[in-house]
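Have a look at these structures, which come just after this line.
Nothing in this text is a laboratory measurement; each read-out follows from the coordinates by a stated rule. It should be emphasised that the depicted structure is a prediction, and the values quoted were computed from it without experimental measurement. Cβ atoms are built from the backbone, for glycine too; each structure is taken alone.
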Structure I
Amino acid sequence: MASKKEKEILNKIKIVLTQHFDSPELAFNFFDKNADGELDKNEIKDLLKKAKVGGFIRSIVAKKLIEKFDDSENETIAWTEFKDAVKDIV
């Protein structure tokens, strides 16, 4: 079960994905700055910054998101992993 803080962060991400982008894929491509098909920790931190997640915890949250959703264990989130991660919040 997600904690209150986790739910709050996921809600902030949902707001960014639904209010600023027409689809999760467009959001993914926007934050995938180097266009390698994966979001690294810095790109995830950019997403969290856009979601107004405080700078103090942004690195921690990015690390936790990678740990939770990085099925390939390469310390990035690929499009398929991202799609699975956001399917329940958008």
Structure II
Amino acid sequence: MGTFHNDKGELHGITVVVDTNGAQVFVGRCDEVTDEGVILLDADVHEEGEGTASKEEYIKRAAMVGVFKKHDRILVPKAHVVSIRRLGEIAS
């Protein structure tokens, strides 16, 4: 039997997309959603800007082929989080 973390929330261990109110979008394995923000493990971050893919283009590509880990652990501050979605629920 595996280790269960019932106290970490329903998204614990699920790969999610965390969109922000800025130019950044994050994809990673959700560890926990706290009062401080969303803690992601093995995460990638994309910054929308001139000459780069839009957030939605990046998310669609991530849903299709995955992402390369840039951070072992990252905290996305709650004040910046607009939405949290399961990557597996996004149509590629």
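For this structure, a couple of remarks:
- Structures I, II were shown, and P(r) over Cα pairs in 5 Å bins from 0, in percent, for residues 21-60 alone at 6, 23, 26, 21, 15, 8, 2 was computed from II.
- Sorting I, II by Kirkwood radius over Cα pairs in Å from high to low puts II first, with the largest value.
- Sorting I, II by mean count of other Cβ atoms within 10 Å over residues 13-20 from high to low puts II first, with the largest value.
- Read-out helix-only ellipticity at 222 nm (-39500 (n - 2.57) for each DSSP H run of 4 or more, over all residues; to 500), computed value -20000, structure in I, II: I
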